[in-house]
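Read the figures in this text as sums done on the coordinates, not as results from a lab. Nothing here was measured: the structure is a model prediction, and the numbers come from that model.
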Structure I
Amino acid sequence: MAELPKFEYVKLADRIQAGNESGKLPRGARLPAEREMGEVHGVGINTARRAVRELRERGLVYTLGTKGTFVIAGDDDSQRQDD
């Protein structure tokens, strides 16, 4: 069965997640504002907003009101040692 095409917001969320997994977006890093994210990635603000929502649903980021959106997951998770 052929794979269905992905929505642009899913592609953007996947790119941001890949940046996190590669270490380019470490744990605690602040994501750009949605408008800036849209400009950088060549998508509209609504697409950027949906991508951020997708990342929140995946448990990769959290948003603090007007402070911004921050990365939760990161390569630090795999290096933690049990105390």
Structure II
Amino acid sequence: MNRLEKDGVEVNAIRGHWYANSGSSNFEKFDSLIQSGMPKNQAAFETWTGQRAFEYGFTNIKSIEESLFGHYTVFFTK
């Protein structure tokens, strides 16, 4: 992120793709938290990607898309 800022690249969103059965720590954390009853928006910020996004000011979630094939796409925005 620092390199992008240094080069003058404006980042408007961070997208995470989290796949089931892939060994993804993001997926495992997110899925575990929502299975225990945590709201999806809150659970997304508990993942590694969500924590990094928050640190860089991406404190909102535009959308969380869930596929029929067991994966999620999350868009973090400012």
Structure III
Amino acid sequence: MERPRWLSAVARIPLLTDREREVATLLGAGLSNRAISGSLNISERTTKAHVAGIMRKLGVESRLQAGLVAFAYQQWTKEQ
């Protein structure tokens, strides 16, 4: 049986830098780029760059997909 595509993306979370993981966590919580920027005390442009890097490393096509992968990862790690 073939693994779901999102599961492959979850498996790539360890490829993210510490800062990208912080951004991904907030993305998974549903925060906007502006809210992430304020929370981490970084510019919105930097946040957008991190989101783009997260999407590239996870192999997803949208910010929403990246947020859902981050959310799934957080739920999975809570269960472990």
*Origin of the value 12.2, 44, where Rg and Dmax of the Cα atoms in Å was derived from one of I, II, III*: III
_Identity of the structure behind -9500 (criterion: helix-only ellipticity at 222 nm (-39500 (n - 2.57) for each DSSP H run of 4 or more, over all residues; to 500), calculated), options I, II, III_ = II
